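Take a look at the structures below.
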Structure I
Amino acid sequence: MPNGYPQPYRLTLDDAVDVWLRHWAGEYQHITAAAYGVNPGRINEVLKGHKHPESEVVARNRRSAA
C-alpha cells in the first residue's frame, strides 16, 4: 500500500467461474460486481473472454456435473 490506498481486488479463476454461473442464472452484471466489490467492467471482461478466458469452459463443466 505505497500510496495509502488498498490494492483493488482481482478476480481469480474461481471467481470468474462463479461469474459465469451467476450470469447464466440471470443475475445482472452490476449485482455480481457488487458481490465482489469490483467495477462492473471487470465482470464484463470475464464475460467477453478478456480475463480468464478458460473460465467459461470450467463453468460449463461444473454446471453439467451438478
Structure II
Amino acid sequence: MINHAKVQNADYFKTYLTLIMDHREFSLQEAIDFMVSSYFFNNIELYGKKPKQQFELAIQQLSI
C-alpha cells in the first residue's frame, strides 16, 4: 500500500500519471481512471481536499 501520510503536490501526481501512461501505454484518461481506482480507491476525497485539488491541478497541467 502507498504511504499517504504527506500531502502530495501536483508534481508528484503528474509524475505518477506519466509513469502510468508510459508503463501501461495508457491515455491520460485511462491513467486518471486507473489512479482514481488504485490510489484513491474510487473516492477522490479519501485523503482530503488538498490531495484532490493537487490531483486535479496535475490533470489540468498534463492536459495542456
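Every read-out reported here was derived from the displayed coordinates using simple, explicitly stated rules and does not represent laboratory data. Please read all numbers here as calculations on a predicted model, not as lab measurements. Cβ atoms are built from the backbone, for glycine too; each structure is taken alone.
Once mean projected area of the Cα convex hull in nm² is calculated for all of I, II, which comes out largest? Once mean projected area of the Cα convex hull in nm² is tallied for I, II, the winner is I.
Of structures I, II, which gives -17000 when helix-only ellipticity at 222 nm (-39500 (n - 2.57) for each DSSP H run of 4 or more, over all residues; to 500) is computed from the coordinates? Structure of origin is I. Quick check on the output: 45 is relative contact order in percent (Cα under 8 Å, 6 or more apart), derived from one of I, II. Which one produced it? It was calculated from structure II.
Once distance in nm of label points 7 Å out along Cα→Cβ at positions 36 and 52 is computed for every structure in I, II, the highest value turns out to be that of II.
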